[in-house]
Structure 1
Amino acid sequence: MTFGFENIFYEVAAVVAISAAVGFVAIKLHQPLIVAFIAVGILVGPAALNLVTHEQILYLLAELGITLLLFVVGLKLDVKLIRSMGPVSAATGLGQVAFTSIFGFLIARALGLAPIPALYVAVALTFSSTIIIVKLLTDKGEIDSLHGRIAIGFLIVQDIVVVVALIGLTALGAGDETGLPLSSLLEVFALGLVFIAAIAALARYVLPPLLKSLARSRELLLLFSIAWAVLLAAAGDGLGFSKEVGAFLAGVSLASTAYRDTIANRLTSLRDFLLLFFFINLGAQLELEAFSGQIAPAIILSLFVLIGNPLIVMAIMGRMGYRRRTGFLAGLTVAQISEFSLIFIALGLSLGHIDRETLGLVTMVGLATIGLSTYMILYSYPLYRLLAGPLKVFERKTPYRERESDSPEEEGDVDIIQFGLGRYGENIALELERRGKKIVAVDFDPEILSRECRLGLCARYGDAEDPDVFDNLPLDRARWVVSTIRHRELNLHLLNRLKEKGYSGRVALAAREPEEAEEYLKEGADRVLQPYLEASEQAADTLTASLDEFTERLPENVELQEIGLPLKSAVEGMTIAEIDLRAKTGSSILGVARRGRTIFNPAGDFRLFPRDRLILAGVAAARKRAEEYLLRERDDPEISSEIAVEKIKIEPKSPWAGKTLADLALPRRYGLSVISIERGGESIQSPKPEERLREDDSLTVFGNRSAINRLAGELRGADEEP
């Protein structure tokens with residue numbers, strides 16, 4: 001049965017619509033779109049609906065997609081980036097490629113494949129999908145983690161290997177055509193050297209000034225980039241390499257320019273759209289009959305990729321001194337084959353080196369490994385917790401490479417253990433340190449840890465998802481555990497782990513939405529940080545500044561000034577009458593703004609607090625004196641910053657008996673507050689100012705330790721007077 005359209009536009013429209021529908025289902029199942037697009041190819045191909053009748057157009061779009069894919073890969077291969085990958089990326093990348101190639105070839109031969117098809121299958125199994133892995137790690141917020149950086153490093157190594165394999169494959173194809181493999185190889189490599197030298201000369205002397213001129217128009221820059229990629233792809237194909245090699249070298253030639261990120265970002269969507277047609281074209285070439293005889297080999301090879309590739313990565317990383325957890329999380333990223341594997345095997349089919357059955361076999365392995373490994377990466381932490389015990393064989397007794405980034409063991413009390421040192425977390429940690437708090441900071445990004453140490457905040461490597469990280473933290477001495485990471489599952493896991501460890505301190509978690517905040521509080525969090533809400537409130541305070549309201553109401557010749565009280569202001573807790581600003585400086589307080597609300601002409605008993613914004617009126621000199629007075633910080637050495645809560649009993653015949661709390665004026669005289677009164681087994685919470693004290697009352701007083709001691713001393717002295 002066929003549903004083909006005579007009008008090619010209708011045909012493409014139908015294919016794209018079907019792709020969108022199947023892609024929607026794939027996203028709901030947390031599957032990469034590659035799987036969906038191959039399924040679409042099978043659906044619209046001869047095996048099912050036979051919807052595609054204009055194969056040449058589909059093939060052309062597929063070729064353009066591959067060209068842009070290799071071009072963007074080349075753009076990402078900056079020489080500086082390659083140099084900074086480090087030994088672990090090179091060792092794991094090359095080690096995994098060698099292991100998979102050798103054992104994959106042996107397994108393929110044992111399954112009955114001829115040497116050439118077995119070699120194709122073995123090489124195809126070595127490549128992992130950079131596109132899929134970057135997407136998954138980015139979605140999970142792990143792209144900058146240690147295992148994420150290592151994974152990206154060895155994926156880049158694989159990308160380099162695949163280009164070398166494509167060049168070798170092209171040379172092998174040329175040898176088959178001429179019947180002189182050795183001479184053809186030499187000819188191809190000689191032409192390749194000339195081709196690369198010419199591109200290098202253009203990249204050094206021509207492209208930088210040309211791109212600078214073209215960059216005045218983003219549309220023209222994008223058009224030139226596509227033209228450059230397609231032109232070199234055509235040149236590579238014409239010289240006997242392949243379009244893929246030419247497109248890759250086109251990207252490399254622009255990789256060291258200042259415009260590479262702009263070009264890559266603008267091409268990504270076009271690349272993804274055109275790759276749709278490659279995978280559809282690939283699926284359309286598959287015959288369901290070819291699948292039936294390849295199920296058992298596909299299962300064996302899929303298990304080899306899903307299990308063998310992660311194991312070799314873990315073995316290499318464990319040998320190099322990394323923890324088994326880091327090796328496991330990095331190893332999962334190679335538990336699938338990639339779009340390059342399918343491109344490689346499709347090129348082998350076009351050269352006549354393999355048949356459609358081999359293509360079907362590799363495609364089945366691709367569908368199985370991409371689908372299953374996606375779930376393995378998404379649920380990597382529960383999977384690790386399940387396998388952590390047996391994985392000890394992949395960890396040295398001392399995993400020194402990660403221990404190097406740990407901070408030395410802290411001595412004494414610890415105020416706060418903080419997870420997360422992004423922009424929000426870093427500012428919180430540095431501000432807490434400025435306030436004299438002792439912080440133990442934890443983050444999984446090595447670059448952040450290095451930067452924090454340079455700023456004086458030495459942090460340790462760790463991840464809240466890692467069950468081992470809590471064993472090395474001073475939970476028994478910390479007053480707070482804070483997570484500034486806005487990730488619901490991670491924060492809930494952190495809460496559960498702290499409960500399991502018997503942590504008795506307090507917990508604060510960052511939330512993105514009010515619903516998350518409510519859930520955290522129900523699960524036992526003591527505080528919830530809502531950075532977006534807090535930032536919006538501060539922005540609203542700024543935009544509704546009280547000074548603006550005054551300016552709109554007063555004549556133009558009246559000069560006003562707005563200042564904010566600092567956190568350690570010397571006038572903190574004092575009333576306006578106690579400050580007596582007009583007598584001291586000649587300036588008056590016309591209004592006080594607090595949390596978006598402005599109190600005009602506040603009364604004398606109005607008490608000031610940090611972050612209040614005061615509107616001052618007066619001549620310039622008077623306002624200057626007032627600013628200096630109000631912005632002073634507390635510097636009284638006799639005043640301790642320690643906050644205390646203490647009970648004070650009203651003894652018989654005490655001068656306090658019979659007086660009201662208003663009479664005692666404890667807030668004004670001592671800066672203290674009475675938060676409860678115990679009387680004959682009854683507890684009066686938040687007593688009113690008119691509450692009259694009785695003998696044997698017990699007052700719970702809150703405030704500064706020095707002030708409480710002074711009050712208690714004066715009270716004892718009054719009680720002892722004859």
Structure 2
Amino acid sequence: MTTAGPFRRSWPLGLASAVLGLPLWAQEEPAIPDLRTLLNTSVVTASRVSEPLREAPATILILTQEDFESRGYTTLSEILDDLPGMQPARAFGDYPFQNYMRGFRAFPSDPFLLLVDGQSMNWLGSYSTGVPFTVLPLRAIERVEIVYGPASAVYGNAAFMGVIHVITQARSKRDRAQSSATLTGGSRGLALADAYTASGQEAVAWSFATRLERSQVDPRTAQAYEFTRDAYYSNPSLWGGFASGDGLGGRHRSLNDNRGFDLRLQSGAVELGFQSLRSRTGYGNEYAADKAQNDAIWDLEQRNLFLRFHQALAPSLRLETQIRTRDDILQPESYFVDGFDLPGTGRVAAVSRYHVRNSALEIQSSMDYRPDGRLTVNGGISYVRKDLQRLFAVTYGPYLPVGSIDPATYPFPPAPSLGDSPIARTQTEDRGIFAQASWAPAEGHRVVLGGRWDWNSRYRDARTLRLGYTAHQGDWTLKGFFGQSYQEPSPRVLYLGWSGGGFDPTLKPERSWTAEASLGWTRARGALLASLWQVRNRDIFVPIPGGAVNLGESRLRGLDLHAEARFAPERILQVKAWAYASFLLQNEGDNRLPASGTPSMEGLTPDHRVGDLAKQQYWAGLTAETFRGSTLTLLARHRGSRDTVATNPAGRVPSATTLDLVGRWRQPLGLTDFFLGFRVTNLLDRTVFHPGYSQADAGVAPGTSTGYYSSLLAQPGRAIEVTLGFTR
């Protein structure tokens with residue numbers, strides 16, 4: 001393939017312009033995908049009904065299986081590293097990560113709703129998303145739709161700052177026979193198998209996806225933070241005999257053992273599905289090494305069984321109904337090794353075991369009515385009954401002076417059993433109804449109005465509203481929207497877990513509203529998008545030792561810039577370049593954090609900002625694709641320095657820049673594509689820290705930590721991975 005001479009001489013400038021977000025296009029380029037067609041891509045997440053991307057009342061990004069492959073992702077959570085407005089903090093422990101979306105910092109909840117084929121996957125006990133983000137089979141995914149902005153007017157609770165919707169091939173390609181699988185090995189003992197297969201029968205179709213992974217949290221970079229160093233884990237004066245017991249402590253050793261599968265059966269308008277996602281991890285870098293050993297087990301499993309019916313009642317009327325049961329389980333194999341100084345006795349340590357089971361029955365039905373091309377009306381109802389465990393079922397081994405601890409003779413606790421007393425469990429009900437209308441008063445213009453009413457047996461009612469306007473003319477797209485959202489305090493926050501006495505059972509749902517305007521310009525070979533948003537949150541609550549506090553309000557304003565370009569240098573099919581930039585323009589409020597470690601409002605110090613947020617972030621990617629589909633990708637990320645929350649003695653986390661290099665070589669053979677890939681993450685082997693979870697109060701001074709939660713979370717250093725796979 002040939003390219004015009006002037007373009008051959010200027011393509012380095014074009015590359016630089018694309019990465020910086022400046023449009024530059026060549027003349028007489030060969031036929032490559034037209035970016036304007038992406039604006040007509042159907043999305044389903046913003047309104048729970050299919051609509052063109054350019055008319056959806058939200059800022060939306062789409063990642064496809066092709067993006068996953070070219071960027072070398074091995075877990076779903078890695079998409080968060082390359083999305084504007086996201087700031088994931090990873091501890092690789094019982095909470096693998098926490099993601100701050102558009103300036104909202106929360107723990108243990110994630111401030112967004114995670115859906116898989118329309119079903120909520122947020123953990124029932126904490127609203128966190130660590131298990132599905134870690135264990136979902138990637139080969140089953142067709143695309144992921146990331147919706148920015150509140151969506152409670154459509155989805156209710158947990159859709160606080162946005163929605164991330166994973167759409168699998170089983171959901172979108174029911175009658176297509178296909179198979180694909182990958183085997184990946186690499187640094188830190190990574191061994192990963194990920195596979196998907198589906199039949200092509202029209203009468204009864206089936207699909208099966210599975211994922212098996214084993215790896216280890218990087219022990220080398222952990223030595224960069226004071227309280228995840230081996231010197232603490234192996235200190236007999238802190239841990240006695242536990243410091244030399246395999247599986248009990250002695251060194252930084254935190255394993256990840258994840259396994260999951262997804263089975264679907266489909267016949268006509270009926271779909272039956274079952275998922276099991278299980279994550280067995282150590283405690284990573286989450287806790288200070290003089291307070292807890294990380295060589296232990298936290299074993300979480302999500303099980304989902306659902307039956308779904310979808311049918312067309314008329315050419316313009318569609319109905320879908322779903323019944324689902326789900327169980328979120330902390331398996332009784334989970335255990336914890338902790339120690340502390342006991343007045344009058346000295347240093348003591350013990351082993352404890354944990355068990356939790358939360359369940360839910362969900363029934364929901366939705367419809368959409370399209371009498372013509374100008375009007376779409378959709379709505380639905382939902383009912384959820386939850387059986388929640390207010391406190392962990394715990395059995396404790398005795399806290400013994402560390403000098404007398406011998407793993408061979410220590411009386412380890414038995415497996416805990418679930419309690420059924422009123423203090424142990426609680427039942428709640430959620431009922432919701434929503435409606436939305438989308439109307440085009442003129443060509444290229446659309447107005448959206450929607451609202452939802454939710455009723456919870458504990459918090460009573462919550463009402464949310466959404467308004468939107470979209471307009472497109474030629475290469476330009478303008479959007480403006482306003483939305484409200486709410487998020488209930490999770491059982492983990494309300495009841496603490498260990499005692500069941502409650503942090504503060506009187507806490508009410510958090511509330512938020514967002515106003516956003518975006519302007520996009522799309523041509524055949526390039527696109528630009530700018531989104532200006534403002535968020536106001538109120539009644540923000542966070543857990544602290546012995547209680548919880550209401551942080552009052554926060555007000556944040558930000559600007560996100562997107563750029564994409566595609567061109568074709570000589571002898572290359574196409575080059576794709578993309579870049580994002582996020583700027584936090586306002587960060588203030590009435591936030592207060594505890595100075596005394598008590599839940600009372602006395603002794604709290606004002607802190608007129610939300611901590612742990614970078615004011616500037618940049619992302620860039622460049623993928624070169626050959627005629628056979630082989631690719632070479634370079635990913636760059638920069639996150640500015642961050643002032644920590646007031647309880648974190650670190651005070652400030654330095655800025656960090658990382659590079660990833662990914663290659664995929666393809667070889668078609670008949671109907672099957674074989675591929676060999678490699679990935680080098682953190683190519684320059686930079687030391688990267690994220691601020692810690694919750695209070696992040698362990699400190700940085702050698703000696704004795706001042707709290708349980710690590711103040712700095714060391715991220716993995718350079719790693720090399722090799723992947724072998726096929727698709728047919």
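Derivation of every value follows stated rules applied to the coordinates shown; laboratory data play no part. Keep in mind the model is a prediction, meaning the values are calculated, not measured. Cβ atoms are built from the backbone, for glycine too; each structure is taken alone.
Of note:
- Test item: semi-axes √(5λ) of the Cα gyration tensor in Å, for residues 238-581 alone calculated as 52, 30, 19, pick one of 1, 2: 1
- Origin of the derived value 0.96 (Rg/Rh (Cα atoms, Kirkwood Rh); candidates 1, 2): 2
- helix-only ellipticity at 222 nm (-39500 (n - 2.57) for each DSSP H run of 4 or more, over all residues; to 500) from the coordinates reads -1500; which among 1, 2: 2
- For 22.8 (mean count of other Cβ atoms within 10 Å over residues 118-125, calculated) the corresponding structure among 1, 2: 2
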